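Values quoted throughout were computed directly from the atomic coordinates according to the rules given, and no laboratory measurement underlies them. Being a predicted model, the structure only gives us computed values, none of them experimental. Cβ atoms are built from the backbone, for glycine too; each structure is taken alone.
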Structure P
Amino acid sequence: MSATIEQIREAISRTREARERVWPHRTTDAVITALAQAAKNWLDPKNPWRKRAAEQATTPTGFSEAMVNEAIDLTFGAITYESLGELLDRELGNRRVLDKFCLRGRVRTRAMASRLIVHFLAGNVPAPGIMSICCGLLLRSANLVKMSARDPVFPVLFLESVREVDAELADCAAALDWPRGELALTQAAVGDADAVIAYGDDSTVSALRQLAPPTAKFIGYGHKISFAVVAKEAMTEENLPRLAQAAAFDASVYDQQGCLSPHVFYVEERGQLGPRKFAAALADAMAAYQTRVPRGQLSVEEAAEVVKLRTSYEFGAASDRRLGVWASPAESQWAVIYDDNPAFVPSCLNRIVFVKPTDGYKRVLDAIQRFASSVSTVGVAPMNERALAFASDLARMGVHRVCPIGQMQRPPLSWHHDGRPNLADLVSWTDLG
């Protein structure tokens, strides 16, 4: 049910009042402890919030129940006392600057958090939204969370799970939903915001930027894509099965819906094994993952896109040796498409991935140049000296994360999402002296 303007204003008032109660006496360490415990509870297979998510999230998200459980493990397994503390220490220098004046260099300083943060969540994968809420609660800000119609489940259940551990802290956040096109409701939500965090496609983020107050800090996360590169050193008989399994995980989890999901695997030639061997091994690994974690149901439009792309390449591969297709026998559950053309081609998603041969990192840089500003993450194998030099080239192109294949969907909590801090933009500083 859509929220009304009155409900939005009431939620803002209620969370602000809760912030005023919590902020003076709740230490940062106590907040870290509460959030870590709430996340840990989700990892228990018998946990009621986990069970409810598995029951309720499949329809709106489109994920299978097995994928919902996989998402729970990935999302909440990353939220620990240690990782939350590391995030604060890395970005603020010392987690205690939220509690009192602390010495940084030669100056005593204190971080003051935004009073009201309004979060607009995308819903394609749950982790960014849950992390956004955690950041707001770590700062003990008041938080209004605008859920996506695609995921009205995880934000609500997460806040309920926090309430079980620390009811006062949970009072500092409220999750509501309303239609994207209802501008009056969005304006009511952001009118008094000190900070706005927006996830979504580029047009949505741009529109919200225009609606946000000029005095509010605006943090937008728009559309991104990812890819991976396998160097010739990794293409050995001994290494290939493990590498293919890691690559299949990155390409299959979340049904390829997230910004961290690879669209293309570039495989360097002249290794012990060739790129086609990688494509075949990747196909076997994706089939195994499908057996363990089935892909969710597709919409009519999504299914049509998958069939169209797969059929086109299968038709071409029948007469062109430069093409090849390995695919599931039924319902297009996954497909690996081999194509000699080095040009970067975005996938239609839903576990459809390209494998392309390359003669080296330089050729990959040329191939992705046009998409560089939209790249989120690049997976590499192996992570050696050559890969570090490649990472430097990617950084100069504007790519913000390079990691081993198999870790693309497991960013550390303290990563710089789209190249920016998670917390530092949400605080201001008061210096003493």
Structure Q
Amino acid sequence: MERIGKYEVRRQLGKGATSTVYLGFDPFAQREVAIKRLHPEMLRATDHTTLYHHMLLNEAALAGKLQHPHIVQIHDAVIDDRDAYVVMEYVRGGTLEAFTQPDRLLPFERLVEIIFKCTRALDYAYLQGVTHRDIKPANILLTTADGQDIKISDFGAAIFTATETAQLTGFGSPAYMSPEQIREHPLDHRTDIYSLGVVMYQLLTGRLPFEASSNASLVYQIAHETPPPPSGIRPGIPPELDAIVCRAMQRDAADRYATWLEFSHDLAQAYRNRNLVADRLAPPDSEKFERLRAFRFFREFSDIEIWEIVRFAEWHLIPPGTVVMKEGEPGNYFCFVVEGELRIVKKRHLLNVLSAGDCFGEMALFSAGRGARTASVESTGETRILTIRAPALLRASSRCQMHFYKGFLEVLASRLSLANSRIASI
């Protein structure tokens, strides 16, 4: 069996001008991996091979550093005079390139969901001091062919803003470059914001904002011209999406979104618009993320931990008059009010009213599912709740669990303080 280092080679996944990507197997970790290996002729020292080595070294430098659910993980790298390859997480769903053709465009809600996840992943990278510099559909991978989960790959062109004072040029794909990138000006995260705007434009319309027969003509258009809005090419695109793309692709970086947070916020708002919401019973991941991020309970959770919760929590729309928890019954789950109101009732006496952001039922965790509910919880009107079951929480990361338990202690302290105040006033 052919091997690259310790890795078994199963088949070739793709081949480019400088490297070949293989599907491999790591016998020690017992997992499939993708191996990007430079062609042998690329190992000979020339100006070009120095550039390719730099790109591989960039990716190798990220091994273990960018731990995010929407960024491809780098596991290993070997770069020397005899061989050069990077071993990364294998993502099997293909790339977004498949959905840039006019006859294969994605539904608006799925497109917005994907771009939202990209903004959160790139914000995470930016906070770690990394600017990608080569955002394009080919570098956005789908975890499944028909899924909404994505992973951003290929940080070979990345710059590390905390350590790089001089920025190398010659990286990136011209059609997706920002005006400052083609002019070889100093770059920051706003160059990635522009490039992601181009990707969104292409996914909406099935064409690039600027098209030309030569690179010289293309870069001139990027530097000096304004493309038509997406709706000018594809009527029916919601005006909110036109506005988002327009702002992300402003020629002057100062006129774009100043932060990834602003970009993702507008995407989430667009999804809440009635033209984009496909199913009220199943909120999109972007809305789930934004709701949790806004609640005080989750203020110390990282984005990565919020995404964990989005994956394992259950979301329910409860009709008026529903008993969510019943006094005396056992339970191994707890809940948060997402929107609406709930009443806590004990022996027909009203104890409290819960509103958005409040949690309830958490004491079940501390009794390992054997304790009975001490009060009933009922909906007063249509209410959306989030439910987390104890087994799901036990499978969460240790940091996510820690933040939950810390939050529960704060909730308990707040309730005791309120009870003491009520007793003192009697």
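With Kirkwood radius over Cα pairs in Å, for residues 15-126 alone computed per structure, which member of P, Q shows the largest figure?
Largest value of Kirkwood radius over Cα pairs in Å, for residues 15-126 alone: P.
Work out which structure the value 7.1 belongs to, where distance in nm of label points 7 Å out along Cα→Cβ at positions 39 and 375 was derived from one of P, Q.
Going label by label, the one that fits is Q.
For relative contact order in percent (Cα under 8 Å, 6 or more apart), which of the structures P, Q scores highest?
Going through P, Q one by one, relative contact order in percent (Cα under 8 Å, 6 or more apart) peaks for structure P.
As an exercise: helix-only ellipticity at 222 nm (-39500 (n - 2.57) for each DSSP H run of 4 or more, over all residues; to 500), calculated from one structure in P, Q, equals -13500. Which structure is it?
That value comes from structure P.
Among the shown structures P, Q, from which was the value 3.5 of distance in nm of label points 7 Å out along Cα→Cβ at positions 335 and 391 calculated?
Corresponding structure: P.
Which one of P, Q has semi-axes √(5λ) of the Cα gyration tensor in Å, as calculated from the coordinates, equal to 40, 24, 20? Let's see the in-between values first.
Working: P: 40, 24, 20; Q: 45, 27, 19.
This figure was derived from P.
8, 26, 27, 19, 11, 6, 3, 1 is what came out when P(r) over Cα pairs in 10 Å bins from 0, in percent, for residues 207-350 alone was calculated for one structure; which of P, Q is it?
The structure behind it is Q.
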